[in-house]
Structure 1
Amino acid sequence: MKAVRHLGLATTSALVLSGCVASTMPVGEMPERRMPPAIAQAVPTMSQFGAAQPSPTTRSNSQIAADFMELSFQMESGRRIERLSRFEGPITIAVAPGAPATLSPDLDRLIDRLRTEARIDIRRVAHGQEANITIETLPRARMQRIVPEAACFVVPRVTSWAEFRRARNSRDMDWTTLDSRERVAVFLPNDVAPQEVRDCLHEEVAQALGPLNDLYRLPDSIFNDDNFHAVLTGFDMLILRAYYDPALRSGMTRAEVAAALPGILARINPRGQTIGGGGATTPTPRAWIEAIETALGPGTRDGLRVAAAERAVSIAVQEGLTDARLAFSYFALGRLALGTDVERSVSAFLAASDIYDGIAPGGIHSAHIDMQLAAFALSSGRADEALRLSGRAMPAATQAQNASLLSTLLMIRAEALDALGRASEARQVRLDSLAWGRYGFGNSAAVGARLTEVAALAP
């Protein structure tokens, strides 16, 4: 997934969004089970999501205003942004040749949402026409030769990879020097799963348009390095709508934007005037961020990852971060303890689940945990429980448009149905899992590998 949201920060999405490994055995030591011949001969066409149906944010306008300010006037590194910058006037967006076939329809759906939900005047133009935002795709390895660890990113003042390579060490690449935005380039990989391309597309286009920061304390936003949300949420669209409200303009200071926000939010989000509280406000300590990046980022030995996740839990408790950040700390610990300590892993997942259920009952966070717990249930011979947990998670996975999670849940269900002697149901569910897997995991080999991995969990 997005190993870097934009230049310089490693994130955790590849780990967070990868599928279940609920057995105590390392993946490579699991007994092999080939894709059933009937499935291998009839791999279904790719399933794709239609129009998104995001839930509106439930936080008060005063909290949203605080979120807006922190997102818009600070970089992820902590550097302050002195003045607001955005595109002024109609915005055009173009795609350079060589993009995967799925990018175009996904981009069209995104643009439609930006126009209808965020009320941004944005439209596509053909490559070769002048565009404010240019999307260029290239092999991930080629990108990472220039920007190590980057999966996708966005940069200002250029329109192509060639321009970026020439300017990458200049001040032109510094977002804090912008008075307004005129030209921005988004770079995405073209040799990964369609879902990964789409996820990068949503985040990088959103940051090309608006806020450049990510906040771990936001439970309902793509502007969060936990990467649970893969497509723009209702909160994100509200933030972008405020960003392009006529009452704001490029060059406004922090104080000027803060003064204008209450009136903007009262007008575009009247329900937020009657909601009290509704979100965490405590800043995230740098020590906690560093612990999470050590636990889930690249370049850390396995033995140190668990210790780093435990440190994140400890810091969150000590600092009183009893919100999504403590839940994510437990989730990371559960993921990392999977292969070595099942009891510890389950305990951590349950602790995370309790917190997430209080924040967003039945949401995407809980769906990820239910997937892990369903895998545990399947591997321990509790097929009915695996069916219950996977079924409970599927609505959230569908609403969040997470095909890789949905595919994995369906694979678990198929194995559970087989274990219960319901072979015909299992076969149809497995076919559905493959259709979603083609979007979520990519080529047939990747889908087959996940199917084999899940099948190996069944006793």
Structure 2
Amino acid sequence: MAQFVIMPRQGQSVESCIITTWHKKVGDTVAEGDILFSYETDKSAFDEAAQVSGTMLAILFEEGDVVPCLDNVCIIGEAGEDISAMVAAAPAVEAVAEAPAATEEVKTEVAPVVTAAPVQAGELIRISPRAKNLALQTGVDMTKVAPTGPHGRIIERDINAALDAGYVANVAAVEAFLAGNPIVTEETAEEVAAEKKAEVVVSDDVRAYEEEALSGVRRVIARQMHASLSEMAQLTLNASFDATALMNFRASLKASGEALGLGKISLNDMVLFAVSRTLLNYPEINANLVDDKFRKFKHANIGLAVDTERGLLVPTLFASEKLSLTDLSAYAKSAAAKAREGKLTPDEMSGGSFTVTNLGSLGIESFTPVVNPPQTAILGVCAITYRLKADGTTYPAMGLSLTFDHRAIDGAPAARFLSDLCRALENFGLLLAK
């Protein structure tokens, strides 16, 4: 008996997912455990495996479509099974489609296509051999197939278009339809040439370019960043501190830390540690602003900005203030690795109270980070530069850039937070002793 496959819900905060790749097409045999399709939430990627065996009878959404969680995505059943009632009850693809599939292709010039009405029973059918074979293989509903080929011919793309729309009957119905209509499958050289021209004509113009739709993650980042800058009153404060103590401590860790079982602790780990100890003294900064209400967190749930192939991901390091430097370093490395591998769950990227983003390793000396809504502030960590003292000696200075939402935080407390953080980092050994 045919049954629907639904879009899973990955985390309580996830309302919809984007289908990125179909691994099965209509007519394919499906075994339990086979991957049916891949999909993305706002920040993570998943594969959906079949829970039953059978034949893929209908695909209700295309690659690139945004599908509400728990909605029906496809139908699996026995070959030739009548699923017309199930397809009719499924939501229209157009109702939830948000963007085209994220495919990369050469920009083309497409010849205009004239679409005729579907062929009716008893009418002459002009159909290409490939289209006829595909129709017999898939059991497409031939009464829904509209010809777009030259001289009103049904070509392969017309069959695929009907299948993509969910117009499936069964193979016996296709055979009966073809038997009841006079058909012409032979193609003249002129028709073959015309059909190829109708499919696509690639321009060799020097202005040719590649066009790629935004991925699901990129669209989410774009939407969030635009909302952040358009809805918040953002202001950035820049400061620096003498990183001599920090670098000396890092050098000692490199020399003997691993022998003591401390692992590889980075400068960014030390910044995270100092932030976690400073945040709780500033509840408006360790907060979210939601519908004109403060959510002041009881713990330092620090978001860690991670650069991945899929875009910027921000896993949350929960209750960071309770962790030792070694444990916080291990937590951060594990979260960053999961982000790069696409294994984070939505719950692991929610509940952040403050975010740290580090561009220092890329040589950036100062920048304006954008607040990650609904948080009220974000810290940018910059590169170490060398500055001159009054006595003519130099010292390593690390820059910090704090962007905050001026609706929620005034300049003075934001400046005090940044000053306290710089002081903690300049005296890192004392901070560890607290």
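Read-outs: derived from the displayed coordinates by stated rules, not from any lab. Please read these numbers as outputs of a predicted model, since none were measured by experiment. Cβ atoms are built from the backbone, for glycine too; each structure is taken alone.
A value of 1.0 was computed for distance in nm of label points 7 Å out along Cα→Cβ at positions 229 and 269; which of 1, 2 is the source structure? Kindly include the intermediate steps, with their values, before the conclusion.
Details: 1: 1.0; 2: 3.5.
Source structure for this number: 1.
Name the one structure among 1, 2 that Cα extents along the principal axes in Å of 97, 53, 49 was derived from.
Numbers: 1: 64, 51, 42; 2: 97, 53, 49.
Traced to structure 2.
Supply the structure label, taken from 1, 2, corresponding to helix-only ellipticity at 222 nm (-39500 (n - 2.57) for each DSSP H run of 4 or more, over all residues; to 500) with the calculated value -15500.
Values: 1: -15500; 2: -9000.
Clearly, the read-out refers to 1.
Given 14 as the derived value for relative contact order in percent (Cα under 8 Å, 6 or more apart), which of the supplied structures 1, 2 does it correspond to?
Working: 1: 22; 2: 14.
For relative contact order in percent (Cα under 8 Å, 6 or more apart), the value 14 is produced by structure 2.
One of 1, 2 was used to calculate distance in nm of label points 7 Å out along Cα→Cβ at positions 69 and 317, giving 2.7; which? Please report the intermediate quantities before stating the final value.
On the way: 1: 3.3; 2: 2.7.
The read-out comes from structure 2.
For distance in nm of label points 7 Å out along Cα→Cβ at positions 77 and 357, which of 1, 2 scores largest? The partial results should precede the final answer.
On the way: 1: 4.3; 2: 4.9.
Going through 1, 2 one by one, distance in nm of label points 7 Å out along Cα→Cβ at positions 77 and 357 peaks for structure 2.
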